[in-house]
Structure P
C-alpha cells in the first residue's frame, strides 16, 4: 500500500547521509514494519531485519558483547541471518525495538561507525519501562506514523483521481459540484467505516466484504487490549477502563472526558498516567482545551480538560458496537449508506480529529460553560493555527457538523467575542463548499487540507 511516509524516508536518506537513524513510531498494526521493509528493498542494495519480537538470545547477546568490536558484531549478525551487506548501500532494520532497548541505545555507536544506515520501528517506545536504564540516542530522527489518511485511502481503493479535484476546489473555494460531491462523500463514508489501518483497508479493497472488515478490526482491538494488560504495568486496569469508555464519552453532547464516569470517586490526577500511556502508545488522540484563541495555544492549554478520540475511526465503529457482533454488519451497511444518524456526530468528530492529527495539526478546542452569562457559553470543536505566524489573526475555529440541518450558535458567539484575533472560521459538514457571512463551509473530506490554507 502506498504511504506518504515513504517520501519522508526518502528525504531522511537524502539529507541524513547516514548521520542519523530514523525511528518509525506508531500504534501497533499501523504498517511500520511493512513500509520499512518496502523502503529497504527498493532503495538499498541489501538489507537485514532484526525483529526483536522473535530474535534469539544469541542475537541479543551480540549487542551486549561486541559493540566495542563492530567488525565482529556485523560478521556474527550477517551470519545469523544469512545476509551479505554492502557498506555504503545497505540498511539494518531494528523491528519492534522497544522489546530490546539495548539495541536502541546502540544506535549511537552504529551510526558513528558509518558503514550502514538504520531504521528502527516500534510501538510504546516512550513508555517508561522501555527507556529505563538506557541513554536515548540523540542520533534518532523521529517520524510518527498514523493510520492511512483519506488521500491514501483513495489511492488504495482506486479513487486517486478524486484528490486533484478536491485540492483544486479547496484552493479556489468553489463547489465540487453535486454529482462529484456525492461520489466523494460515498467514498468518505467508506473511510469512516473502514478506517485507516492498512490490513483492514487491504481487506476492504480486495473484497468489499464488511463482515471481513469488521473481523479484522476486532482482531486489532483485541491486540490492543492484550497489549494494555501485558505492558500497562500498574496502570493496566485504569488504561483498560479508559479505552473501553471512549465511545460512551464521545457519544455525549459534552465530549470532554469525565473520569467520574469510570468510578464514583475518580479524580483526573489519579488517571493522568493512564491517559499518557494511551497517548504515548498512539492509540488515542488527545484534544486539549485552550483558554484563549491566541497564537500560543500550548501556552493556554489546560491539561485537565480534554477530549479523548480513538486513533482510528474504523476501530471506533467496531469498539462502539462491540457488545453486539451480530448486528455489526447491519450497522456498517447503514453507516455506509448514510441513512441513519446513529452516533454520526461521535464518528464524524473523531475522524476529523484523526485527519487533522495525521496532517500535522496538534489538537485543541475551546469551551466555556459559564453558568451566569448565557452569551459566554460556547464550545468550538477544534482550534488550528496558521502554519506561518502573523502578528495577529492566526487562529481558526473549526466546527464539525454531521447532520444536514444544524446551527452555528457557538461559532457566532466565538467570532463576536474574539473577532480581533481570529483567522478564517470554518465549518466542516456533509455538504459542498460554500462561503457565507465570512465563514468557509467545507465538505468533511477537505479537513486535512486546512494545514495548507492560504
Structure Q
C-alpha cells in the first residue's frame, strides 16, 4: 500500500464516520423532540409531563454539546496527523530528550495535556452549566479541582511505569513483542480489578459500611438465597458530586464489594433495592464480567498484533503525516518510533472501529436482559420495574430514544423495551 492510498482510506473512513455520528445524533434529538409533548403510555402513571419534558431537554442539551465535541475531535485528529502537529511535537522533544523511552513518555504527556486543555471547556460546561442547570451537579469547583489533581497524579503514577514497561518490551523482545505486552496488559487489568475497591476508589469517595440493619438483613438474605458471597456492603457518598443514583459491584474474586450510592438508598424502597441488587447478581451468575474480561483479552491481543504489523510499514506513518525514520534504532534493531506508532494507532483506530459499535452494544443489552430475568426470578419483577421507573425519572433518562441511535450507543435496552421484557416475567393473575 502507498502512503497516499492509506491517506485516502483514512480520510474517507473519517468522513463517513463523522457524517454517520452527526446523522445518528440528529435522528436522536429529532425523535426526542417529536415525542416531547406526550409521556409514553407505559410510564404515564408514574412520570409527569413536566418530568418527561425535563428529560427531553436534558438529553437535548447534552446532545447539542456532543455535536460540537464531534467537530472538535475531528479537528484535533487531523491537526495531530495530517496537519503535522504530532511530528512537530516529536521533533521538538527529540531535540530536548534525544531518542529513547523518556522521549516517548514526554510525547505521550504533551499530547495528553493538549487533549485535556482542548476538552476542558466542554467538561466545565457539561458539569457546571448542564448538570447544574438541571439540578444534578453537586460538586464544588474546589472538589472538582481536587479530583483533577488526584486523577492526574494517579495517571502519572500508574501510566509512566506502564508505558516504560511497554516501550522496553517493544524494544527488546523482537518481532513477538506484542505477546509480552499483551501479557503485561492483562496482568495490569486484573490487578486493577483487585486493587480498585480498596486503594483507588477511596481516593475519590468515602465508603462506609451499610448501617441500616433491616436493609442489611434483607440484602444478606438475598445473597444467601443466590449463593453469593461478598467482602462487604458499602454506601458511597455519591451525593457530594451528583444527585444521580446507582449501585455497582467492584473487585473480583473474594474482593467483591457491593456499593450503593447514598442517593440510591434515599430514593428506593427496600424491596426495590433488593430487585436492583438481584439484577447485579444476575451479571455475576451469568458470568458477564468474566466474559467481558475474555473479550477484552482477545480484542487486545488482536489489536496489539495489528499494531505490530503496521509499525513496520512506512505507509502507516507517512499516510498519517509522520516520518517513520524519525528516531534511531532500538536495542533489537527495530525502529525506536514506538511512541509515535502507539499514539497514531490509538488516535485512528476509533475511526475504523466505530461501525462495530452495534455489535458490542447488542451484547451488552443482551446481558442486561439476562440480568433482569435473573432478578425477576430471585426478587420481584414488579419491584425492579418500579425501581427502574424511579431511576429513569430521577436521572432524567429519555423514555423515547431513537431506535437506530440506541442500536449504536446504548449499552442498556431502551426503557420501554426493558419494562416490556420484565413484564413477561410477572406472575399471571
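Throughout, read-outs are computed from the coordinates displayed, never taken from laboratory work. All figures in this text were calculated on a predicted structure; none of them were measured in a lab. Cβ atoms are built from the backbone, for glycine too; each structure is taken alone.
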Point to revise | Parent structure of the calculated result -22500, given that helix-only ellipticity at 222 nm (-39500 (n - 2.57) for each DSSP H run of 4 or more, over all residues; to 500) is the read-out and P, Q the choices | key: Q
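I have 18.2 for mean count of other Cβ atoms within 10 Å over residues 110-117, calculated from one of the structures P, Q. Which structure is it? Write out the running numbers ahead of the final one.
Details: P: 18.2; Q: 13.9.
Only structure P yields this read-out.
Using distance in nm of label points 7 Å out along Cα→Cβ at positions 38 and 366, single out the structure from P, Q with the greatest value. Working shown, then result.
Working: P: 4.0; Q: 3.4.
Max of distance in nm of label points 7 Å out along Cα→Cβ at positions 38 and 366: P.
Hey, P(r) over Cα pairs in 10 Å bins from 0, in percent, for residues 302-373 alone derived from one of P, Q reads 16, 39, 28, 15, 2; which structure?
Details: P: 16, 39, 28, 15, 2; Q: 17, 38, 20, 14, 9, 2.
Going label by label, the one that fits is P.
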Revision key, fill the gap. Calculated from one of P, Q, relative contact order in percent (Cα under 8 Å, 6 or more apart) reads 14, and the structure in question is P
